[in-house]
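Structures incoming, each one as structure tokens.
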Structure 1
Amino acid sequence: MKTRLSTWALLTATRLSLALGLESAAAAGLRAGLAQVDITPSQPVTLAGYASRKDVSQGVHDPLAARAIAFEERGRRLVLVSADNLGWYNGVAEPLRRALIEGCGLEPAELFLCATHTHSAPTLTLDAAQGHSHNVAYTQELQRKLVAAVRAALDGLAPVQLGVGVGSSPVGVNRREVVRDAAGQTRVVLGRNPSVLTDREVQVLKLSRPADAELVGAVYAYATHSTALGPRNYLISGDVHGLAEQFVERYFGRGMIAAGFAGASGDLDPWFRVLPGFNTTNGWLPEPVLLGTMLGEEVAHVLDGIRTEAGSGPVSARFKVLELPGKPRGVAGSSARSEPAPFTLSAGRVGELALVGLGGEVFNEIGAAIKAASPFPHTFILTHCNGADGYVPTRASYASGGYEVTSSPFAPGADEQLAAAAIELLRELRQENASGAAQAPRTDRGTDPKPAGQAAVLPEAIQPAR
């Protein structure tokens with residue numbers, strides 16, 4: 001353990017932080033509103049993320065929250081929601097999105113409904129046959145709270161300045177560990193494989209008010225599962241991402257809101273993973289708290305280094321459901337095929353900042369490829385966004401198998417089509433306003449579009465921010 005901690009300190013010392021200002025765009029001013037709502041369950045609930053965990057929760061280690069950030073320019077909106085939860089499984093994505101779209105007057109493309117993917121939050125379900133009655137009640141209340149939070153963010157729209165910064169963190173590590181059995185055969189298990197390079201970028205967006213440069217909020221994206229806690233833990237927790245959010249908000253105070261998002265982390269876990277709980281023996285610092293604090297401190301370092309410039313629109317967004325090459329779940333072979341599988345894809349822009357919302361768990365190489373090919377100088381990758389579509393591995397990973405490959409509903413080549421579709425949407429967003437073409441007028445609200453064809457290869461609880 002001492003060796004690991006000394007290595008950790010060395011890695012931390014290599015932090016890279018690059019502060020970048022967003023370019024000023026159209027003359028019309030950009031506005032933003034922020035709100036936060038407590039979504040900690042008030043009753044014992046079953047916890048999501050591990051099939052072996054059957055009993056209800058036994059307490060709360062740290063609170064859960066949902067955070068909403070709304071942007072508006074020339075009547076166009078983009079709303080980011082970060083909820084401390086595993087994700088939108090058990091068919092809850094569509095009803096929750098519908099409630100938000102209809103209750104807040106949004107277009108489908110304008111909503112990025114995301115989860116931090118903590119494995120120590122309630123299982124969501126609206127079907128009593130699928131889960132505990134407390135979980136059904138919790139999900140119904142969550143729906144009401146999400147609508148209230150987004151409404152509060154929209155009601156609080158005010159002029160905003162934006163800045164973007166980039167840092168780096170070693171908290172996440174490749175989890176596809178290669179082991180050898182007694183017969184000399186190798187296989188991939190969920191563990192730790194630090195020999196594989198990963199995307200360690202910490203992407204940070206700073207929001208402040210032009211009048212006095214007061215910091216009112218931040219958005220950060222970092223690629224790791226929030227699985228520092230495992231199936232033997234029965235305490236409610238935001239895990240790595242949630243603890244990082246809490247740290248940043250406590251550090252800066254003044255009611256600022258820090259919304260965290262999981263980047264492309266289908267093959268990444270925290271350095272310390274699936275622990276049974278929060279060990280404090282003899283002054284031991286619990287690893288989930290250590291990792292969350294490390295990530296939170298990096299976000300804070302980046303925020304402190306950003307020199308905010310005046311930021312403005314344009315604001316625009318796209319939403320589509322792709323049909324990607326499919327395979328049966330539970331099959332690892334690369335030759336297995338089935339009907340095409342749907343994948344939810346969102347893309348949006350706020351001035352020179354682009355956001356890509358992915359409705360599943362994509363390998364980190366896919367997110368890195370999208371960022372590298374993006375026509376925008378800053379492209380945030382947000383996963384568990386608007387859907388729960390499953391793992392998207394890289395084509396090369398099918399040969400070695402492993403949990404992600406076996407459980408995935410997607411066949412080889414899905415990664416390439418997904419990346420190409422995301423890049424195409426980003427190019428559309430860039431060209432839409434580069435040509436000076438007027439955007440289509442908003443309607444009051446809409447419904448989610450039907451799946452698109454295959455992409456070509458390549459109240460009191462609400463805390464509004466000031």
Structure 2
Amino acid sequence: MNSSLLEIIPDGTGFAASWAGGKISPEFQRELRRMEKGEVTQAILIFSEEVDEQAKKTLLAAEKEAKSEKFHILKQSAEKAQEGVSEFFEKQAKDYFKGIKQFDFEQLGVKRLPLLNTMVAPATPKLVEEIAAQPNVLGILPNQPCKLIQPFRTGPKEIMRREVRDGITWGLKRLKVDKIWEQDFKGASVRIGHLDTGVYVDHPDLSGKVVEFLAFSPQGVPLIGCPIYDSDFHGTHTAGTLVGGRASGIQIGVAPEAKLVSGLVLQNGGGTLIQALSGINWIIEQDIQVLSMSLGFSRYEPKFEYYVERLLLLDIFPSFAIGNAGWGNCSSPGNISLACGVGAINYDSEAASFSSGASLSFYDKVKKSSTHVIKPDLCAPGVAVFSAVPPLLDGFEVNGNFYAWLDGTSMATPHVAGIAALLTQAAPEKRAREIMSTLYQTAKPAGEMGHNNRYGRGIIDPLKALQKLINA
């Protein structure tokens with residue numbers, strides 16, 4: 001039975017508009033038209049699902065214990081769906097590269113990401129056209145740059161004094177995270193996925209917290225044996241907000257007993273979509289329950305919805321930064337419909353001036369109707385956020401260890417991801433969609449009446465969400 005993942009997942013939007021324009025991404029079509037003769041690019045191929053009725057029931061099963069079986073089904077589905085294209089590459093694809101200088105098809109090769117049912121391959125305009133004719137190909141995307149959602153340095157003295165006095169960051173105190181800890185929910189047994197610039201694992205606030213680490217090259221190649229490190233400072237700061245301790249005397253982490261699975265997909269602030277997808281494919285299999293990602297693509301790509309659907313199918317909560325470009329803008333993948341796009345508030349619970357937000361409309365040519373998306377979905381503390389950084393940054397030093405106060409939706413995102421980890425521990429039987437829905441329902445409205453593009457559903461209210469989940 002042929003079935004797309006969008007049809008398999010319960011309560012999904014289907015997001016038909018993503019596919020209405022044809023298999024080849026419009027952005028990729030423009031790129032292919034601009035290519036000179038003899039040029040080679042990379043194509044990201046998304047395939048249909050090949051599952052029977054019994055496998056579909058397993059994929060939709062509520063029991064989280066079935067995750068390993070779901071992995072097996074999805075890998076089998078990917079292998080079957082990609083058979084035709086794999087055979088095409090083996091027998092015919094090389095012919096499209098004849099005469100192209102300084103290109104070795106065997107060396108670049110074809111890369112498979114089975115848990116995303118995706119293949120990355122070298123391509124020419126004519127080859128992309130041939131691949132699009134294959135029946136199991138759902139979409140073809142271009143590679144594109146990824147970048148940090150760059151934070152801002154800050155350091156308001158009044159907030160500093162209060163945090164030193166209280167022994168906890170203002171964000172954690174404002175969200176009453178300590179009240180959840182009092183109920184013995186600190187993230188124990190939860191694994192949080194973290195795709196960023198890496199992590200400085202020798203910081204005492206992160207000691208023993210990182211259980212898996214893997215770095216990826218811009219071509220998506222895993223750098224096996226690479227030591228754990230941070231190519232910047234961003235990853236260490238977001239990791240500290242997720243799981244950090246209180247070595248400075250100030251508690252910085254939302255879920256201090258959770259474990260971190262960290263993938264380096266940004267090198268010195270930059271990367272590629274292939275690098276990010278390779279990281280996502282790897283991190284899914286590390287048995288994570290939450291994914292925190294504070295990075296941005298250079299262009300919006302609707303077909304990325306497919307990957308967020310897959311995360312939710314496997315009960316992984318997707319917490320993505322919405323961007324620092326101000327009102328009227330929003331960054332992808334935080335603006336993907338099904339992702340939890342996170343905006344930032346300041347100490348006065350006001351939307352930060354830099355925090356992005358917008359209302360988006362997508363027209364479905366088949367249904368002749370529009371889908372409207374409002375972003376962000378939630379807001380959390382993202383101004384003057386105190387967390388760990390590597391010693392290379394000119395930061396605030398405590399007993400030889402370094403910290404910094406930073407502004408950005410990158411700083412708000414791990415607050416939401418950490419809270420999702422606490423709720424996962426508190427209600428392990430609840431699925432990621434249920435936790436997300438509960439956070440949306442219990443958020444404290446702010447700004448304009450109702451759901452709006454400055455605060456989304458409102459400011460996250462962890463204690464209220466916990467009470468609702470437990471009572472349910």
Structure 3
Amino acid sequence: MSEFTPQRFRQQADDALHDEVLRSALRRATGLFGDRRKAAIAEVPEWEALRERGRVIKENVLFHLDRYLEQFESNARRQGIQVHWARDAKEACDLIVDLAASAGARTVVKSKSMTTEEVHLNAALERAEIDPVETDLGEWIIQLAGEVPSHIIVPAIHKTKAQIAELFTEKVGLAPTDDEKKLTECARGILRSCFVTADVGISGANFCIAETGSILLVENEGNIRMTTSLPRVHIALAGIEKVIPTIDDLAVFLRLLPRSGTGQHLTTYQSLISGPRRTGDEEGPEEVHIVLLDNGRSAMLREHVTRQSLACIRCGACLNACPVYQQIGGHAYGSVYPGPIGAVITPQLQGAKKASQLPYASSLCGACREVCPVKIDIPELLLHLRSCIADKSPVPGAPNDIPSRPWPERAGFRVWAWWWSGPKRYALSSWIAGAVMRRPWLRWLLPVGGWTASRDLRTPATRSFRALWRDSLAEERDNDA
């Protein structure tokens with residue numbers, strides 16, 4: 001598998017910037033999704049009111065999460081669903097592996113799920129000699145390539161059609177072709193045999209409905225329906241934040257999610273699962289299990305600023321709008337969750353020591369906030385995490401493992417803070433900086449090499465704001481006299 005890690009973000013980003021094929025594929029895909037989103041929301045006059053309604057629902061849920069989770073568990077059990085709780089990734093993997101082994105499974109089919117990627121479920125299944133088969137076309141392509149997803153909703157967004165065709169020739173023996181229909185037919189033929197033979201199907205959950213104990217999954221390919229209905233056992237892994245209060249709330253999120261993610265009015269399939277097969281049903285699993293995962297999420301609830309991270313509905317709109325993601329793609333982040341939302345979720349899930357570079361992977365332009373369907377203030381979160389990292393204060397949800405800044409940097413900022421805390425010292429430093437900046441041959445004296453390595457440092461105006469302000473006050477006094 002790929003060896004991308006958050007610790008190597010800068011190097012991975014630099015490598016991506018030199019990959020013209022990758023950047024071309026990203027520009028086409030993110031531009032297409034961005035244009036589709038604009039067209040889709042233009043047809044909804046009440047779009048902003050809908051966003052606000054989604055924000056309010058998620059805020060209410062997260063504030064009362066314990067109550068809604070208990071309600072969901074009670075109603076799910078009443079439907080015949082077996083509910084399990086996992087405190088962390090290891091517990092989740094152990095639970096699912098045990099359930100699959102109990103079903104005698106040697107092969108499991110999986111629908112697209114970022115949460116299973118988060119806990120590295122495939123690796124855990126393989127260690128137990130159970131073969132996991134991804135059935136989402138993009139996920140299957142990534143699995144063949146031995147890679148991890150590069151996008152929340154389009155896992156293979158970074159690959160061109162030519163690269164996919166070469167992969168099919170190498171891995172499954174398809175004759176060389178660039179015919180999209182033949183490529184799709186090849187994948188369909190292989191995956192359908194897996195649906196028929198698998199004993200266990202594993203999915204995620206887009207929403208868990210407390211009122212009914214049901215889960216909802218949305219898709220465009222139909223593979224989720226086969227994953228959840230053909231195998232004898234269905235296991236769903238969902239983060240505890242996926243719960244919503246009532247089935248009526250789906251009317252809000254089913255308008256927000258597809259328009260924000262793919263620019264669709266509605267996804268092709270919506271599967272509402274409310275328990276195992278009942279007497280008289282022609283299809284469906286004999287057992288349904290739902291594993292509710294914490295893995296650091298409950299710790300994020302402690303502060304309002306970090307709590308909003310859990311409102312994410314995984315639409316991917318912030319990735320498509322982000323100028324950083326558009327240039328480097330998802331693998332550079334070294335995380336299951338890339339882009340702006342990944343830059344705030346990953347440090348909280350994995351720890352600031354591992355992901356301390358990610359909150360800085362942003363221009364703070366606010367494009368992610370503008371497109372977020374539930375109004376998550378991602379720039380606020382990025383600044384909060386930067387502050388935690390700079391101050392070595394704990395990051396909610398993560399181990400307190402923030403690395404210390406180098407002592408020259410700490411000492412330099414202390415001197416700078418003292419110098420600028422006095423008006424006379426501030427005025428003197430401004431005059432010195434201006435005098436140096438207006439003489440290019442002296443600029444090396446200023447300790448701003450890291451800034452100017454990738455930016456132009458503008459020459460200051462001849463007269464400072466303070467001088468102009470004094471002149472305006474003097475002019476007012478003269479006029480009054």
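Nothing in this text is a laboratory measurement; each read-out follows from the coordinates by a stated rule. Just so it is clear, the structure is predicted and the values come from calculations on it, not from any experiment. Cβ atoms are built from the backbone, for glycine too; each structure is taken alone.
Assign the value 2.5, calculated as distance in nm of label points 7 Å out along Cα→Cβ at positions 376 and 408, to the correct structure from 1, 2, 3.
Working: 1: 2.5; 2: 1.4; 3: 3.8.
Value 2.5 for distance in nm of label points 7 Å out along Cα→Cβ at positions 376 and 408 corresponds to 1 out of 1, 2, 3.
One of 1, 2, 3 was used to compute distance in nm of label points 7 Å out along Cα→Cβ at positions 144 and 192, and the answer was 4.4. Which one was it?
This value belongs to structure 1.
Quick check on the output: 21.9, 70 is Rg and Dmax of the Cα atoms in Å, derived from one of 1, 2, 3. Which one produced it?
On the way: 1: 20.9, 69; 2: 21.9, 70; 3: 26.1, 97.
Computing Rg and Dmax of the Cα atoms in Å on every structure in 1, 2, 3 gives 21.9, 70 only for 2.
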